[in-house]
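Participant: What follows is a set of structures for review.
None of the figures in this text is laboratory data; all of them are computed from the coordinates on show. Computed from a predicted model, the values in this text were never measured in an experiment. Cβ atoms are built from the backbone, for glycine too; each structure is taken alone.
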Structure P
Amino acid sequence: MEQLLGVPVVATCALSGEGISQVVSRLGEARPGNVPHDAGSRWARVGHIVEQVQRVTHRHHTFLDRLADLSLNPATGIPLALIMALVCFSLIRFIGEGIITYLLDPAFNAWWLPLMTRLSGSLGPGGFWHELLIGNLVNGRINFKESMGLLTTGLYIPLAQVYPYVFAFYVVLSLVEDFGYLPRLGVLVDTIMHRLGLHGLTIIPTLLGLGCGVPGALATRILESRRQRFISAVLIAICVPCMAQTAMVIGLLGKYGFSGLGIVFGTLALLWLVLALAFKRFLPGEAPEIFTEIPPYRMPYPKAVAQKVWLRGRQFLADALPFVVLGVLAVNLLNMLHVIDFLKTLLAPALTTVLGLPPEAVTALLIGFLRKDVAVGMLAPLGLNFKQLVIASVVLTTFFPCAASFVVLLKEFGGRDMLKAAALMVFVSFATGGLLNLIL
């Protein structure tokens, strides 16, 4: 090929990085080629070059080839998709809980708790800086989940309760991506999605939204029409909890088993279906046919997976940690200024009558504008019963996108469409919470 093109040629592989160093070392040899560029002879020249440099041989189907074919056949692909989902979420829970139980919880209790205890003693309970940095003492001790200080709850929740599940999700997602499964899943569900007025590739931003709403909203760019992108982004914002929020919901309702988690996530799935049908009915438009490249199945390359997990995890911490700290700071300041007490009195009738929640839940609703996962975590100290926990979890999921997702949606769709989406979110949230209050 070097001889035929007249330029240096280096074989590379983007997944493994093979050949990249050779490309860099030979940059100095770059020069114009000697291939004629007139349109009449270009394709003839291309065909001649291909004949000279390409070798076609017969290859029997491998196990991965057979698995790839089974993944696209609805009769076998749908059961495989369900198995894949079960394996993925079981793996996420196993990795996340393992990191929390055996690494981060012991580390916080062994190293950070003594330091915060000494700081609490030196500041003295009840003072401004103690309330701000340490928060409230629970039974005379610091409780990382309930104290609500910047250096206690503000760091413990995102780092020790949320990030392990986010890290696990990105590990599993990167493996599935590099394996080549996501485009096949899009093709597999395309028929069902079109009956709902959606595009098959909507499944990809939806899966990314399970990790974080920001990449989920950005991934809607792969869809062809603005209508499709808007519908997908709104469905993600309302019905798809990020992994951080999912982790907090599991922490609150996990002790009730499937009876609690099944109601919450079942309600979100049913709501997604109802809203998709409503958009199809009241926001008419075409859903273009799916047209996408389907790569062969290949084993993930560890280095590439590690790089993606590192970049995504670092970006999550850069986005999430400031908002968590800001949220805790806002709660503490509003509480000290008695603003929260005023809002409790103002909103108590709506909360108690429509949603069946105590007035104290207004704090979580306020923080939901900044970080939904922190808002869900703030339900823990309120002593809510099973019914209230279910309703609050659903309401906070559907209520409003967190600040980071809101900014992205605003940039993607503009202020007018974002106002429409925000009004729909608030209405759907309280309507769904009210129905759950009646049903439960």
Structure Q
Amino acid sequence: MLPRSAPSISRPEPDLTLGLGRNWRQFTLLVVVNAFVGGMVGLERAVLPLLAEREFGLTSKSAMLSFIVGFGVVKAVTNLIAGRQSERIGRKPLLILGWIVGLPIPFLLWWAPSWNWVTAANALLGVNQGLCWSTTVVMKIDLVGPNRRGLAMGLNEFAGYGAVALASWGCALVADTYGFRTALFVSGVVVATAGLLLSLLFVRDTTAFALSEARLQPGRSVPAPSMRHVFLKTSFSDRNLSACSQAGLVNNLNDGVAWGLFPLLFASHGLGVADVGALAAIYPAVWSLSQVGTGALSDRWGRKWPIAGGMAVQAIGIWIIAGAAAARPYGAWLAGSLLLGLGTALVYPSLLAAIGDRAQPGWRASAVGVYRLWRDLGYAVGAVLAGFLADVFSVSVAIAVVGLLTLASGVIVAIRMDEG
């Protein structure tokens, strides 16, 4: 008699119920991972412009800001690729790849014999940020569903930019005692290794949640459009998506200027490295802490007016910093940094949530990638523009012009974007 075959054991279907409460464990883990992502870029916020000036002897502001140009262009293109590829191969593989790319960065900064090495390290940082930050954003959107998307993005950006602030301040403190390169190397190795291990061992892919959400919308579950169609829709033809894309570009334009020129402005008035780091950390710290509340409020108030109003608040903060009196500038820098942080907190999670609102689940990751392409091109545009204006006129003039562009972007959102 032939032996009877063993009964097949069916594996239980994974729980794909959407919601922040239902998926809080994975969501919290992704928040922690994104803190390490933010920490990678935060290490450079106060230290790298000073490194350019003091160790490499760069005097041209355009040359100094070249590291931001490379970072911005590479990150922007990587965002676009990550959005589309995450719909094809899943979110987690791209997250892990991003951390692997990030591992050589501290070694390049440690050994750099010329500024070109620093620029190359920041190109890798652009890949790291584009892959890791993009996928953690998309994964959180996958998990929470439509009802609390603003809160989810607020928590995501709170973690990322809170880590930017802490890493900026902490790296400056270490640099003040042990030197710029030691601070960048030791901190970079710790952050990149921890982020990779967390992502590799504990993060689960969330693509199935997006597919499940798409199936719950039978009237809207059409085949995903081509990448060309998504690009044109997100960039130009859709009023809401295109308004978000231009606002994202200008927001990161002024963030790039804060990264590249604010430390030089503060140091030019005699502040030490640790004091520059503390002051440079205030803006992302306020931005981080405020985003949980502003993201949740955008779920109630809608996305349009937090974005438009936030751009106006940013512009005021930038002008205060640019126009600070030479005799007693610290109070003005502090006030301007607080306003810039608050304005950015109003804008940042609302923009991401607005993209998630408008794009359908089947092509949402691609739309997020296109939006983040335009947003992070702002780093490159801001660095080129601000470097030119600072070399021809002054750092203060460059910062003031960026404030004007920020206000104009908010006006475009007020005119072009729909209510809701």
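Participant: Of structures P, Q, which gives 0.90 when FRET efficiency 1/(1 + (r/R0)^6) of positions 121 and 249 (r between Cβ atoms, R0 = 35 Å, to 0.05) is computed from the coordinates?
Facilitator: This value belongs to structure Q.
Participant: Out of P, Q, which structure matches -21000 when helix-only ellipticity at 222 nm (-39500 (n - 2.57) for each DSSP H run of 4 or more, over all residues; to 500) is calculated?
Facilitator: Matching structure: P.
Participant: Quick check: 15 is what I get for relative contact order in percent (Cα under 8 Å, 6 or more apart), calculated from one of P, Q. Which structure matches?
Facilitator: P
Participant: Of structures P, Q, which gives 26.1, 85 when Rg and Dmax of the Cα atoms in Å is computed from the coordinates?
Facilitator: Going label by label, the one that fits is P.
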